[in-house]
Structure I
Amino acid sequence: MSRQAELLDLSRSSVYYAPRPLPERDLRLMRRLDELHLKWPFYGTRKLTRELQDEGHAVGRRHVTTLMRRMGMETIYRKPRTSIPARQAAIKPYLLTGLVIDRPNQVWAADLTYIPMAHGFQYLVAIIDVWSRKVMSWRVSNTMTPDFCVEALQEALAEHGKPEIFNTDQGSQFTSDDWTNELKAAGVQISMDGKGRWIDNVFIERLWRSVKYENVYLKAYETGSELRRGLAEYFEFYNAERSHQALDYQKPDDVYYGRPALKAAA
C-alpha cells in the first residue's frame, strides 16, 4: 500500500481514510430542507432555519448553510450580476431571450437535484426537451462530479439526435470541459442562465417536484439499485402515460413524436 501511494503521489493517510456516513439527524434535516425548498424555493437560510426551529429542530443557520451546500441547493431569487463567475471562458451567453419554442429538439435543458433515501442520499441529473417536457435521459450518482452528467448527455444525443440549443445553469458540471466539449462536437449551441434569470430552468424545476412528490418521497428507497429501478419505472410513466396540464393533458411522448402537434411550451 505504501508503494502504491508513492507511485500515485498520494498521502498514505488519504489512502486509508474511510469517510464517515452522515448522522441520521442530518439526513432528516436534509430531507425536510428539500421539501421546504420545493415549496418555497425563494426562502434563504434565515427563513429556512426559522421554519426548522418552529418545527422543533435544534439547528442554527450555519448548519443549514452547510447542509444546503452539500445538497447543491441554492435559493432562487432575482439578484444583480455584481461579479464575473470563475472560468469566464466556460460561461456561455443566454440564447433564449424572446425565442418562441415551437418544436421538438429545438431546446433541451438539464439540471441536478438532491434525492433523499432511507439511509443516505444521491444526486439526479435529467435532460428534458423543453417543447414536449419529455425526459430524454437521466442518471444518478453519489457525487456531483461531471462524469454522470456527461453519460446522460451522451445517451440523449445517441438516442434522440441533437437539439439546436442546450440550456443549463452555470453549475460546475455544466461549465466543465467534458460537458461543453461534448456539445461543441455535436454542433449544439450552448446557452446558460444569467445570474438574475431564476425562471430560465422552470420546466425542469417542475419535473423535480413531480419526481419527488409522486415517487421519491413515497418510496424511501434503501439502495442505489432500488432507486435506479424505481426512477426508470417512473420516467417511463412520466413520458408515456402521465398527462400534463401545460400540454393540453397530452403525454410528453405524444407531443415529442407529433401525436398531435400542440401549442408552444409556456
Structure II
Amino acid sequence: MNLLVRLRPWAFIALLLVAWHVAISRQSNHLLPDPLAVGGAFVELAQRGLLFKYIVASLFRVTWGFLLAAVTAIPLGLAIGWFRRAEMALNPLIQIFRPISPLAWIPISILWFGVGDVAAIFLIFLASFLPLTLTAMNAVGSIPAVYINAGRNFGLSTAGIVWRVLYPAVVPQLIIGLRITLGIAWLVVVAAEMIAVNSGLGFLIVDARNAGNRYDLVVAGMVMIGLIGLLLDVGMRSFEKIRSLRWGYSED
C-alpha cells in the first residue's frame, strides 16, 4: 500500500507527459515541442557543456543574494520587533518599499553595477531582504508576553532571554519565511538573467528564443527551473524535521 502511495505522483507525471505528447502530435503547426524534443534539448545542452554551466551560474547568484539578505535582514527584523520604538519609526518606511517589485530595480541595478553577476545578486538581495525583515519582525511580535515575563521572573538576563526564549520561539517561523523567500529569490534570478546577465537559466530561455525560435530549449530551461525550485523547497523543508524545531509545526 505504501508503495502505491509513493508511485502515485510519478504515475500522474507520466500521465501528464503522455497527454502532452498526444496534444502536440495532433497539432498541425507543432509550435510547441513534445516531451521527446525537450529530452533531446537536455542532451544537446549537456553535450555543449551549457546545462551544468547555466545551473551553477543561477544557483551562485541565488546563494549569494539570499545569504546576504538573510544575515542582514533577520537580525534587523528581530531588533525592530524587539524594540517597539524602532518598529514605530521604521515600519512605515518598510511598508513603502515592500510593494515595489524587485524587477522595477533592474534599470538602477544595471546603472550601478553594469551587466553581470553583481546586478543579479543585488536584485535577489532586494527581493529577499524585506520579506525576511517582516518575517523576523512578526515572529518577535507573536511571542506571548507571558514567555518573556516568565524568563525575567526566573532571573534571566537580556542575553539569556534572547537565547533561551526569543531564539526557540522565532526559529520555526523564520524557517517558513526563509522557505518562502527562497522561492521568491529563485523567481527573481530567472527574470534578472533575462535582462541583466549573459548566462544562467533565464538567459538560456531568452537566448534560445532569439536564436531561431528554439522552443525545445526554452521548455527545457523552464523544466529545469521548476525542478531546481522543487529541490530548493525540499531542502528548506528538511530543516523542519530537526528535533528541536518540531514543536513549531503541525504533524502531517
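Kindly point out which one of I, II the value 4.5 was derived from, the read-out being distance in nm of label points 7 Å out along Cα→Cβ at positions 13 and 109. Going through each structure in turn, the value belongs to I.
Out of I, II, which has the highest value for relative contact order in percent (Cα under 8 Å, 6 or more apart)? Max of relative contact order in percent (Cα under 8 Å, 6 or more apart): II. helix-only ellipticity at 222 nm (-39500 (n - 2.57) for each DSSP H run of 4 or more, over all residues; to 500) computed as -25500: which structure among I, II? Label of the source structure: II.
For distance in nm of label points 7 Å out along Cα→Cβ at positions 21 and 221, the highest value in the series I, II is held by structure II.
Each reported figure results from applying straightforward, stated rules to the coordinates on display, with no laboratory input. All values derive from a computational prediction rather than experimental measurement. Cβ atoms are built from the backbone, for glycine too; each structure is taken alone.
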